[in-house]
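FYI, it's all coordinate maths here, none of it is from the lab. Please read these numbers as outputs of a predicted model, since none were measured by experiment. Cβ atoms are built from the backbone, for glycine too; each structure is taken alone.
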Structure P
Amino acid sequence: MSEQNAYQQAGVDIKAGERAVELMKDAVADTYTPNVLDGIGGFGAAFALGQNYKNPVLVSGADGVGTKLLLAIAANQHQTIGQDLVAMVANDILAQGAKPAFMLDYLAVDKMRPEIVAEIVTGIAKAAKASGMALIGGESAELPGLYAPNHYDLAAFAVGIAEKAQLLKPDNASVGDVLIGLPSSGIHSNGYSLVRHVLGIQTADDFNALPDEQKTALMTPTALYAAAVWPLVSAGLVQSMAHITGGGITENLPRAFSSQLSAEIAWGSWPILSIFNTLHSAGQLSIEDMLLTFNNGLGMVLIIKPADKQRVLTMLSESGQSAFVIGQMTSRQDNPVVWTGDAPW
């Protein structure tokens with residue numbers, strides 16, 4: 001029997017942590033841009049803004065994955081949960097009109113399992129790179145006694161950079177502006193407490209007993225929009241933008257325009273994924289519940305000038321990003337978001 005030090009006897013394995021760092025370091029280093037001044041292992045991370053900005057503003061965001069983690073743990077599938085984490089902060093920063101620049105992650109585990117930790121962080125690194133962000137630091141903490149066996153938690157802290165004059169603000173939107181909806185890849189990372197409730201997922205066995213199609217839909221990672229949308233923002237083609245997360249379209253879209261306006265959206269102008277119909281039926285949910293909890297097929301909504309519509313759609317298409325014209329801005333009506341046409345439920 002190998003001799004253990006006191007910390008190992010207390011449940012913390014420093015050697016396992018070192019192995020996890022060794023396994024993930026190449027994926028992390030692959031995200032580095034020339035702006036990153038310090039590599040992995042320092043006490044802090046340094047990022048140079050450069051001299052291309054006249055009046056730079058730093059836009060920050062922090063978020064987690066939520067109870068979707070329970071499904072990743074149940075499925076023992078950890079490759080893509082990092083994309084959910086990155087998307088939550090990168091898409092939020094993008095919605096402010098800033099270019100995602102760098103991020104740090106926090107991973108807390110019940111027990112350090114180097115291969116799984118490396119799998120999670122490698123997923124984070126791949127998504128960070130796809131969003132144009134350097135993963136310049138983070139923390140992996142082994143916390144025995146705090147988490148249930150095989151459980152972990154994830155959080156991310158990210159920073160983007162924008163010229164102050166180019167920040168997207170609610171006052172930028174005006175009557176007649178066009179609403180462009182970018183499809184979600186699925187439920188993304190919001191509403192999973194309700195998902196688990198209506199589908200009866202209380203244990204790992206409950207999740208694994210679901211049809212394969214449902215399991216795949218529930219685990220599909222959140223879409224990353226930065227690569228396709230940042231060129232539009234940089235070109236001045238976007239007036240305002242909303243990332244559709246918790247609170248759905250009903251609560252998130254009004255954050256992108258002033259109280260003198262309403263967003264008029266046409267049902268049927270974008271495809272609603274089948275998983276949302278499944279959730280509606282299984283939970284006998286009202287349309288209000290659906291709109292307040294889920295993205296219902298729209299992950300991001302852009303507000304643009306009518307004259308820019310074709311150029312925006314062309315640029316999105318050329319970048320491989322699907323997009324739909326879903327409505328327009330009007331003078332204030334009874335509600336901030338007004339629906340036209342036949343509702344799907």
Structure Q
Amino acid sequence: MRIGVPKETKTLEGRVALVPAAAGDLVKRGHEVWLEQGAGLKSGFKDEQYTQLGVKIAADAAALYEKGELIVKVKEPIEGDLKLLRKDHLLFCYLHLAAEPVLTRRLLDIGLTGVAFETVELPNGDLPLLAPMSVIAGKIAVQVGTHLLHQPEGGKGKLLGGLPSTERGKVVVFGGGKAGRASAELAAAGGSNVVVFEMRQDRMEEMMQLGNNVTTLYPYADVVAREVANADLVVGAVLVTGARAPHVLTREMLKGMQDGSVVVDISIDQGGCFETSRPTTWKEPTYVEEGVTHFCVTNMPGAVPQTSSQAICAAILPWVNKLASGNWRANEPLVRGINVEAGKIVHPALQDMKV
């Protein structure tokens with residue numbers, strides 16, 4: 001099969017879907033791999049590293065999409081990509097369509113088959129292609145939040161970990177999955193007092209094992225309001241597979257927080273789990289609502305493309321192999337990952353979308 005890897009065009013997105021070694025592995029399996037010129041540069045990979053392994057270079061996006069049958073990219077297609085996608089393309093990338101009715105309509109009009117990384121689901125419910133980026137986003141949420149608490153950034157001037165003679169900072173995390181655990185783990189290791197809201201008992205137990213400075217609670221509304229009111233940093237990491245994220249932090253709760261506090265919404269790709277969240281970019285990453293700084297960048301892992309590209313490639317390569325084999329429809333997790341096909345919405349979580 002002809003596999004095309006285009007350059008990512010989302011604002012300040014530096015990832016590439018296939019690193020040279022992975023692309024070379026596909027070539028060895030008999031596939032023809034095309035890379036758009038310069039697609040790997042922001043991740044630290046030169047075109048020559050690909051061509052040495054048998055990868056062909058397309059001069060621009062138009063040439064890349066013309067050559068490719070299976071299009072493997074990282075983020076959802078935007079305007080430039082949409083003009084080049086065809087009905088016969090098999091698209092494999094993050095789509096996050098629950099929060100993107102306009103994009104969904106465009107893909108339906110094109111008529112292609114779109115398999116989303118985030119909805120490839122194993123029988124036990126695990127999401128293997130979402131997991132590595134969730135972990136990275138969870139770590140970035142705490143790193144960025146720590147910085148935004150600095151007074152020159154408009155923050156309250158709080159050092160999260162504290163030190164002798166000062167109080168520790170407080171971090172509240174919604175969700176104990178991959179992203180939430182990564183946030184809680186980093187915040188706890190840095191010395192913060194951490195509260196994790198989670199509904200699953202097994203995840204509560206896992207979070208408690210992170211340290212004596214971690215508390216897990218069920219998200220009763222009044223308890224959430226109480227804990228958020230004196231939080232310095234709040235991280236939203238709530239996920240319903242394929243669906244729009246539910247709101248777990250209301251505007252009224254936000255009003256109870258101190259000015260200069262920070263909220264980071266990792267769930268923004270799926271519409272956001274805070275009532276006051278709206279998508280931002282790495283170029284203009286923050287805004288202030290009710291005196292609280294909001295960070296809602298929709299491609300958080302794109303800021304560390306060397307790490308992210310290696311991680312996402314290691315996760316998706318076995319699945320790219322399956323898709324390129326030609327008999328992938330016998331693979332249940334990949335079939336579950338289909339979001340749109342032949343002009344129709346396929347994934348159950350998207351069936352009620354208005355497009």
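The table below gives the values:
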| item | result |
| --- | --- |
| Per distance in nm of label points 7 Å out along Cα→Cβ at positions 49 and 161, the highest-valued of structures P, Q | Q |
| Parent structure of the calculated result 0.50, given that FRET efficiency 1/(1 + (r/R0)^6) of positions 145 and 217 (r between Cβ atoms, R0 = 35 Å, to 0.05) is the read-out and P, Q the choices | P |
| Winner on distance in nm of label points 7 Å out along Cα→Cβ at positions 9 and 281 once structures P, Q are ranked, highest first | P |
| Source structure (of P, Q) for distance in nm of label points 7 Å out along Cα→Cβ at positions 249 and 265, computed value 1.0 | Q |
